[in-house]
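Right after this note come the structures.
Here, each number is a calculation from the coordinates, and none is a lab measurement. The shown structure was predicted, so the numbers you read here are calculated from the model rather than taken from an experiment. Cβ atoms are built from the backbone, for glycine too; each structure is taken alone.
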Structure I
């Protein structure tokens, strides 16, 4: 039996994913993940003088004004110069500092891509790249300010972890782990308030290990970042109205992917839908599809994201609604895909 057959065998009890009930807020009364990022970083910086924040005129939008007030010697303002931002952060990291480079995701991963590739990843400097206002968070500012390419370009670069926390819990845990990492990492955050899907189990949060937020065996939503919550709401709607049991996975780590969990989900569920606030090209969906196809796993499969076009103008919620990244849109997609399993 090869490794893939081992993963897919129905009697395989060795792989134990992070699974179980969660304490879900039915209304979004949590903080924005960016606020949790700032609060967590302040706690860490109080105990570790080596933590340094480097910003590109983004301490306001990055919720870092309180950090700067409390730790004025641990924050560096570069100005609107993203390439310099990454270069300076890499230099600080090479000198032993725990450097957090904070900038809007659209500019950080486009204008400074060469510096991320060479100064951070190739040079193995453990910079913590923080992409703020990610995805379509900038809303009506439009496609120039949307980061719908970042998963794709960073997946193609060796030696960098790519993470999009779904909620306040994942954000706090991810920042703690990132601060302790001695390798490059990119973390992506949006603007809006998010729920706290904290697990009731004691299984620790880990990079590269997805979380099963909701259990089911009819169809699976494999979602990442701020798309996890609408996927969860769609799952509730499907079970309540149609008795369709939906597994919801927070695949917070885009790279490295949790291949074991994807394989186990394909073995258990009749259909799979991936959901991301990113282009349908090069992101979570194509990564999952590539793994499944290369390992001979055939299941009805759908990628939900932003198609190959400049987005419609509107708020994040309006853009989500337009492209089916909403409770009703995802529920309808699931109903259509399930028909293919009959």
Structure II
């Protein structure tokens, strides 16, 4: 007891408690703040991140054909194992290519896994390779003048082919540009990707940021590079056909083009055969775009994308749940 019956304070008890309190407080902090599962998860996460960085740095110094062949072989091996991503790829292919037989879809899915895993290993070159090493494996074919002085406000409309990152990295060496990215749940990996993607001067903007920032950049004359061919939810999206299947499609490109008075220039990065590298193809600006109808613009964007997918179908990002959201009344497909 600190308080005596007459209201006075027990001085001896106070001294004893004061002597013990720092120890008690220290133990309490340790018990409260350091829990073994959380500590283990933190250490493993840190070690995992360091291993990923070490692996990518190591891959960046190897000859490109070696890395590409290794990734392709690993992809084929992983496809032989059952998995959720394999299921998603097969569902997407069966929906988009109903005329293909089961074995044909299986072969296309296997080839896609080769490309996807290969692209993950090639992040080493993209994120840590020199500018010279990237230029040596990427060629550019453009229908517009990429060196034009004072170009009009421009939105470069990309699509999620496996080579999109390499094309974006190369273009960021050509001229100042802003690029949108989606925040990842893994904070360390997200910070690494953001830092390395912007290492040649690209201004990285999180997708959820206010559209005012993007419009401001367009008005300043800085091109903005973005892709709107993934299912990010029904907000600011419309359902339009994608290979005849209703797909939740973002309307951000047409809205930003309208507000920013910008031309929309499609681009696609293709993986060349025989491990020869990539080709960044920049197309002419879309004519009469936007039309004033978000739905019509989204249809046109998907139609353009379809023509490119048919050129090299194994390279599109089929591991993404393109039909995650469905129109009301339609059953889930995954």
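Below, the figures for the structure above:
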| item | result |
| --- | --- |
| Parent structure of the calculated result 26, 19, 15, given that semi-axes √(5λ) of the Cα gyration tensor in Å, for residues 102-197 alone is the read-out and I, II the choices | II |
| For 0.15 (FRET efficiency 1/(1 + (r/R0)^6) of positions 78 and 302 (r between Cβ atoms, R0 = 30 Å, to 0.05), calculated) the corresponding structure among I, II | I |
| Origin of the derived value 47, 26, 24 (semi-axes √(5λ) of the Cα gyration tensor in Å; candidates I, II) | II |
| Structure from which -15500 was derived, helix-only ellipticity at 222 nm (-39500 (n - 2.57) for each DSSP H run of 4 or more, over all residues; to 500), options I, II | II |
| Which of I, II yields 3.1 [distance in nm of label points 7 Å out along Cα→Cβ at positions 86 and 310, calculated] | II |
